[in-house]
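**Student:** The structures considered in this document are given below.
Read-outs: derived from the displayed coordinates by stated rules, not from any lab. Model, not experiment: these values are computed from the prediction. Cβ atoms are built from the backbone, for glycine too; each structure is taken alone.
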Structure P
Amino acid sequence: MRAVNKEVATLMALFILVSIPVLVVNMLNHFVALPLLSGADYLKVFTADQLYAKVMLSLDLYDIGYRVAQIFFSLYFLSLGYLVYKSGFIPRLLGLFLMIGGLVYLINFFVFFLFPGFESTILTALEVFGLSEVLFGLWLFVKGVRVEK
């Protein structure tokens with residue numbers, strides 16, 4: 001069995017390896033909201049409105065951090081789709097769907113920052129091509145990879 005494209009496979013691994021720590025560190029923004037709502041004595045210096053504003057800021061920062069990780073995640077899907085398409089081990093249509101899904105993720109990132117509030121229309125396309133992730137996993141689970149011996 002020959003490698004499809006070592007450079008693209010290396011990039012794919014790099015993209016997912018970069019997105020994981022970004023997502024892990026970004027989870028701190030989610031967890032910051034919990035102590036703010038805990039009712040601890042040291043928080044009594046803040047009014048309820050101030051605490052809720054801090055909680056919302058924390059959750060908004062989580063959303064932005066997730067979008068930043070989405071850049072690397074979309075590049076991962078683009079490269080994965082390319083490798084699937086070129087390999088011939090898995091149906092090319094699935095590779096094409098993965099690449100389109102990666103493009104939709106990337107477009108969604110730019111729409112989120114450049115046209116706030118407009119990303120809800122992109123989410124419909126995202127859901128359709130987001131199924132490519134599920135289909136890819138199911139294909140690997142049920143059929144596996146066709147490799148000639």
Structure Q
Amino acid sequence: MFFLLLGIRIPLRWQGIPLLVLTLIGVMGFGYLVAGATLIFKQSESLANLVENVLLFINGTMVPVDAMPSWLVRIARTLPSTQGIVLLRRAVLDGQSLASSWQDGSLIWLIAHSAIYVTAGWLAFGFCERMAKQQGSLGQY
């Protein structure tokens with residue numbers, strides 16, 4: 001809606017699709033971490049809201065990561081969606097190809113980052129599920 005009112009045009013480029021999928025895989029892994037915490041602590045709405053706000057404001061969605069102070073960039077780079085958003089900005093807005101992202105190592109880093117998050121999230125969820133079963137706090141097996 002705002003795009004139409006303000007006359008902002010975002011070009012649709014095919015190279016954004018695999019970057020978006022890779023980014024969402026990392027976010028899915030982070031979702032497993034939050035879901036595991038929910039199995040143990042049950043009332044995790046506050047945690048989910050905190051995570052949502054942190055991701056929204058320091059992952060590069062609102063402000064490009066390059067415009068942030070260096071200490072905040074180090075924190076932002078650890079978040080599951082930051083690298084994907086940086087690459088999506090480059091690909092969609094600046095027209096950078098996937099080949100150049102591969103050559104400079106940023107696409108490799110996105111793949112590794114997403115793989116780490118989905119693996120860690122899956123393992124953490126499994127651990128939290130076993131812990132909830134042992135505590136008897138899981139409603140159904």
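**Student:** Compute distance in nm of label points 7 Å out along Cα→Cβ at positions 112 and 128 for each of P, Q and report the one that scores greatest.
**Tutor:** Checked P, Q; max of distance in nm of label points 7 Å out along Cα→Cβ at positions 112 and 128 sits with Q.
**Student:** Further question: Hey, relative contact order in percent (Cα under 8 Å, 6 or more apart) derived from one of P, Q reads 23; which structure?
**Tutor:** Numbers: P: 23; Q: 41.
The read-out comes from structure P.
**Student:** Hey, helix-only ellipticity at 222 nm (-39500 (n - 2.57) for each DSSP H run of 4 or more, over all residues; to 500) derived from one of P, Q reads -21500; which structure?
**Tutor:** On the way: P: -28500; Q: -21500.
The read-out was computed on structure Q.
**Student:** Right, next: Determine which structure produced the value 11, 29, 28, 17, 9, 4, 1, 0 for P(r) over Cα pairs in 10 Å bins from 0, in percent, calculated from the coordinates; the candidates are P, Q.
**Tutor:** P
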